[in-house]
Structure P
Amino acid sequence: MPKLIVYRQKRRDGAIRTGVELDEETIAERYEGGGEESDPVLVWYVDLRCEGPGIPDDPDAAAQWLLDHADTIRAGFGRFAEELRVGADPDLYSLTWTGFDPVPEGVEMKLACSAVRREDARHLTENLLEIGQNWEKIIKSLDIPLGVEDLR
């Protein structure tokens, strides 16, 4: 079954990494900012995890699918952020949320997020809102390349 993951992570060096994985293979990634010294330890992360026969197995189609379902995805980020309005305690395990509505046919959707320190966990709501509000811009900024079969 196809799996599609969109991730956004903040590293200890201040860099933000955003990417898309399709069937455990990175199809696009963008790296922004960072300090003078590289420190890849994560401060927080947010994942949109989708799985099921309704997920396209082609990178271009997957990117379009993410844009076609932007309303559902954006609303989901907003609802999960509202549940975390007060914040969250840091934990070894991700906070997960599955309240997307409507869910695209043949797809299970889940948001997962985590933060290392209490202060960072208090700002997960802001991170979720930022991602949701800028969903289309984020996906389009990744410039997902054409699949090899499309280059013929």
Structure Q
Amino acid sequence: MKKPWNLSDVTIYSLASYDTEQEVNMNICTYVTPMSMDPKLYSIAVYRNTKTLENCLNTQKVILQILSKDQIQLVNTLGKKSGLNYNKKKYLDKKQVLTFWENQEVLKECAAYVLLEKVEVIDIEESDHILFIYKVLKAKTNHNQLLTLNDLRDKKLVRI
């Protein structure tokens, strides 16, 4: 039997974060929730001891990418390898899956992009994630063929 928090089928996101030299790093995240209508805010939980966390703490803007079903092959690399010891940008360049949106590198053909600006960071020491609150600056929807947790379950990429 699944735990209560694993019952729902949630959207799979990738957070494109940028270091101080504007080099992109990407992860996989599911702990993402729109949380306000005006202003439009998102809460995003970022795993500790990651390149994404370093980038999010040190810069103001990130791009939330809503992944499409066709991007399922990126999940293992973006979600199971650490940007601290693996160059994800080099991998993505080799795969030729990067483009630009709002003058930042993002994945091609995402269902949507959301440009976010950091509002607050909530660090509960005993948690394995740190919570970021971001304000939406701009958004673009391309299509609605969303990659979901059930897609990852079906392909046995996660065991939830």
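Bear in mind these aren't lab numbers, they're just calculated from the coordinates by the rules spelled out. Small disclaimer: the values here were computed from a predicted structure and weren't measured. Cβ atoms are built from the backbone, for glycine too; each structure is taken alone.
Of the structures P, Q, report the one carrying the highest value of mean count of other Cβ atoms within 10 Å over residues 45-52. The partial results should precede the final answer.
On the way: P: 20.1; Q: 17.0.
Comparing P, Q by mean count of other Cβ atoms within 10 Å over residues 45-52, the maximum is at P.
Can you say which of P, Q returns 3.4 when distance in nm of label points 7 Å out along Cα→Cβ at positions 37 and 133 is computed?
Values: P: 3.4; Q: 1.9.
Answer for the origin of the read-out: P.
Figure out for me which of the structures P, Q the number 15.4, 52 belongs to, where Rg and Dmax of the Cα atoms in Å was derived from the coordinates. Don't jump to the answer; show the numbers that get you there.
Working: P: 15.4, 52; Q: 14.9, 46.
Of the options listed, only P reproduces it.
Tell me which of P, Q gives -4500 when you compute helix-only ellipticity at 222 nm (-39500 (n - 2.57) for each DSSP H run of 4 or more, over all residues; to 500). Present the calculation step by step, with values, prior to reporting the outcome.
Working: P: -8500; Q: -4500.
It traces back to Q.
If FRET efficiency 1/(1 + (r/R0)^6) of positions 125 and 141 (r between Cβ atoms, R0 = 30 Å, to 0.05) is computed to be 0.20, which of P, Q is the source? Write down the numbers at each step before the final one.
Values: P: 0.85; Q: 0.20.
Comparing all candidates, it corresponds to Q.
Kindly point out which one of P, Q the value 11.6 was derived from, the read-out being mean count of other Cβ atoms within 10 Å over residues 29-36. Provide the component values of the computation, followed by the final result.
Working: P: 11.6; Q: 14.4.
Derived from P, not from the others.
Taking 2.4 as the value of distance in nm of label points 7 Å out along Cα→Cβ at positions 53 and 77 derived from one of the structures shown (P, Q), identify that structure. Each step should come with its number before you reach the end.
Values: P: 3.1; Q: 2.4.
It must be structure Q, since only it matches.
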